[in-house]
1. State the single structure among P, Q that was used to calculate mean count of other Cβ atoms within 10 Å over residues 10-17, giving 18.8.
2. Taking 11.9 as the value of mean count of other Cβ atoms within 10 Å over residues 106-113 derived from one of the structures shown (P, Q), identify that structure.
3. One of P, Q was used to compute volume of the Cα convex hull per residue in Å³, for residues 122-169 alone, and the answer was 152. Which one was it?
4. Check the numbers for FRET efficiency 1/(1 + (r/R0)^6) of positions 58 and 82 (r between Cβ atoms, R0 = 30 Å, to 0.05) across P, Q and tell me which is largest.
5. Computing semi-axes √(5λ) of the Cα gyration tensor in Å, for residues 18-97 alone gives 29, 16, 12 for which of P, Q?
6. Taking distance in nm of label points 7 Å out along Cα→Cβ at positions 114 and 146 for each of P, Q, which is largest?
7. Using volume of the Cα convex hull per residue in Å³ for the comparison, can you identify which of P, Q gives the largest number?
8. Assuming -6000 is helix-only ellipticity at 222 nm (-39500 (n - 2.57) for each DSSP H run of 4 or more, over all residues; to 500) as calculated from a single structure, say which of P, Q it is.
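Please treat every number below as a calculation from the coordinates, not as lab data. None of these values were measured; they are calculated from a predicted model. Cβ atoms are built from the backbone, for glycine too; each structure is taken alone.
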Structure P
Amino acid sequence: MTKIILASRSPRRKQLLEWAEVPFEIVVKETDERFPPGLEPDEIAVYIARNKALAIEQQNNQHEIILAADTIVVLGEAIIGKPVHREEAISILLALSGEKHRVITGVVIRKGAKEIAFADTTEVEFHDLSIAQIEFYVDKYKPYDKAGAYAIQEWIGVVGIKSVTGDFYNVMGLPVSRVVRELEKFKV
């Protein structure tokens, strides 16, 4: 497979592409993660991912395959971002406790004028979590860089998740099997 540019500093996306044996290099540019009002959650994730890809493309990478992604967590109609501090992380996990939520990853793959964009959704349900469990997790794992204040592959995922419907790796940040299939379409 042709080497791609991964427009993400997420260690989880990096790990998933390594597991899939996709050759890549990481190139990141800070981008605004705000979005226009009125977008549906899947459109929001794709919109932010597209902005990440375009920011890299504008750095003289028009002839490279660029992969960008953004993951959001949706509880009911509320979009849950990354917690800023301990209290917010605890509050988010208390809200997710005993509930089903959706994890949506927007993916944009670009090379010049060609673009493939999609959103993948996975439904996750937590068991009821005690405040002690939540505080232990937040204090030990410090999930401040994670949408929804958790990582499924960490302790809280192992002991706290009741069910996952959809792509497990999507919850980690990248629906990697679909990404690999879509990357095949960029072969010359």
Structure Q
Amino acid sequence: MKPMKAYSIPFVGLKVGNHDFEYDIDQTFFEFFEFEDFNDVNIKVHVVLNKKPTLLELHFEISGFVNVNCDVTNEPYNQNIDNSFDLVVKFGQEYNDENIDILILPHGEYEINIQQYIYELIVLAVPVKRIHPGVEDGSLSSEILEKLEELSPKEKNKKANDGNDPRWDTLKKLLTDK
């Protein structure tokens, strides 16, 4: 996969100190990665690059929303996300990204591409179980929720009047039939 030029930061010409970079992420960013879980994306990425004489420190902050489908009702909704990440870039003999917080670039490199870090930061900020806020507070009305309520076991079937589980009644009769 060829890196997107917009997310490459040429650090060779930068002075020692902090440098700010802003990115607006939309659906086309995820089309590049062939990631189709999001219906719509509107995320602001703020990157602070602190250049030091022997290394680089990058601080990523993301905020915005991704439009995803609810896992319960399949209704689309906007999931707010906020996340941050720190990355240290050192220089060495060869490229090494085995450590999640440290990236080693070969001597002589003049730029760093941060598109993969932005992608992972956004995808990992979305909850594993995506539930529409209307499901949690009971305000969402949909056919799927009505069908789930219709097919759910009723309270009277769960427990008998004496507080025992009715599934065990047949087994209890075997003990008393001696």
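1. Numbers: P: 18.8; Q: 10.1.
The correct label is P.
2. Values: P: 19.9; Q: 11.9.
Derived from the structure labelled Q.
3. Working: P: 71; Q: 152.
Of the structures listed, the value fits Q.
4. Working: P: 0.75; Q: 0.95.
Going through P, Q one by one, FRET efficiency 1/(1 + (r/R0)^6) of positions 58 and 82 (r between Cβ atoms, R0 = 30 Å, to 0.05) is largest in Q.
5. Working: P: 29, 16, 12; Q: 32, 14, 11.
The read-out was computed on structure P.
6. Details: P: 3.6; Q: 4.9.
Largest value of distance in nm of label points 7 Å out along Cα→Cβ at positions 114 and 146: Q.
7. Numbers: P: 110; Q: 215.
Once volume of the Cα convex hull per residue in Å³ is tallied for P, Q, the winner is Q.
8. Values: P: -10500; Q: -6000.
Comparing all candidates, it corresponds to Q.
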